[in-house]
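Below, each structure is written out as structure tokens.
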Structure 1
Amino acid sequence: MSAGLIAGSVSLVGFGFDSAIEVSAALILTWRLRQEKRTGCTQNSDARATKLIAASFGVLAAYVAVEAVRDLVGRTEPEVSIPGVILASLSLVVMPFLARAKARLAPVLGSAAAAADAAQTNLCALLSAVVLGGLGANLLFGWWWADPVAGLGIAVLAATEARRTWRAESLADTCCA
């Protein structure tokens, strides 16, 4: 987030915000697993955890959309961010592997919240590509508008995931079904 704030890059700030959401999703999932250990039942805590993760996607979408539109209307030109390009590139390489591992674990846990956490990690990989495109276009061609357009792409992806996650059905085959 700090690299995005320094460069004035809405897409990079949104990417950093998504990273914070990624951590919060992991914390929410940790809470959900503790509930299972404590009570032996997962359905209620899994449903709440899934809704919290969905809400975090919604907050990301709203924030980035507003900032991207503000930057486009105000013709705010971000600075080039080499650290941002490096971080987005590393994320683009690492996150797909992590997302697949989390997705394989979700059915084993019988958890829609774990599946939502895997979706969050997959979204991070997609956002890496979008951010890299916006930062790269600004760096290589001086297209200042590519950054807020990438931000709008992030907002659309996050809003789509928020809706999909919110509507996710809790797993009927959990231990207390």
Structure 2
Amino acid sequence: MSRIGKKIIILPKEITAVINNSTINIKGPKGELSQEISNLITINLNNKEGTIQLIRKDNTKKCQALHGLYRSLINNMVIGVSQGFEKKLIIQGVGYRSQTEGKNLILNVGYSHPVNITPPNNISIKVENNTNLTISGINKETVGQIAATIRSIRPPEPYKGKGIRYANEKVRRKVGKAGK
């Protein structure tokens, strides 16, 4: 049995969940998210107690894998509509900087041209002192994907450490050539 899948999801008071056929909709103070659920998993929703429990229909490998997956996805939806998610990025390098123009993010990271990034509607990007970025939103997957896309524009290099990295990321530094 999946250790993650058999845990019960507890809904905070301000969050409501509705199940329509094989889709679960979760609504909270920050927004609304929905997820399509496989027919191998059944959902027990108890609005009085504020709990959601996922139950497998059989014991196949695929069903076992989906059990923990859908529990994690639904739990991330509950956390997203109540608290939200955020990722922090740090830009390091001489002359490397960022700024926002409307909702768009403009990065100057050593290329001959500035790089423009347009985030999706439910994602907000904040720039603090030109080198710190905060990406926030209610969907964990899109927040992580936008952060990974921004990081991939100029990933940190191991010799000088220049580039865009996550706030908690440690960049392993290499020693340069010895010379004579």
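Throughout, read-outs are computed from the coordinates displayed, never taken from laboratory work. Model, not experiment: these values are computed from the prediction. Cβ atoms are built from the backbone, for glycine too; each structure is taken alone.
A few comments on the model shown:
- Rg/Rh (Cα atoms, Kirkwood Rh), for residues 53-116 alone derived as 1.13 - corresponding label from 1, 2: 1
- A value of 1.00 for FRET efficiency 1/(1 + (r/R0)^6) of positions 5 and 45 (r between Cβ atoms, R0 = 41 Å, to 0.05), calculated from one of 1, 2, originates in structure 2.
- Source structure (of 1, 2) for helix-only ellipticity at 222 nm (-39500 (n - 2.57) for each DSSP H run of 4 or more, over all residues; to 500), computed value -29000: 1
- With distance in nm of label points 7 Å out along Cα→Cβ at positions 109 and 157 derived as 1.3, matching label from 1, 2: 2
- Ranking 1, 2 by Rg/Rh (Cα atoms, Kirkwood Rh), the structure that comes out highest: 2
- Which of 1, 2 leads on relative contact order in percent (Cα under 8 Å, 6 or more apart), largest value: 1
- Ranking 1, 2 by mean count of other Cβ atoms within 10 Å over residues 61-68, the structure that comes out highest: 1
- Label whose coordinates, when FRET efficiency 1/(1 + (r/R0)^6) of positions 29 and 93 (r between Cβ atoms, R0 = 35 Å, to 0.05) is calculated, return 0.90 (choices 1, 2): 1
- Computed over structures 1, 2, distance in nm of label points 7 Å out along Cα→Cβ at positions 21 and 37 reaches its largest value in 1.
- Distance in nm of label points 7 Å out along Cα→Cβ at positions 125 and 149 from the coordinates reads 2.6; which among 1, 2: 1
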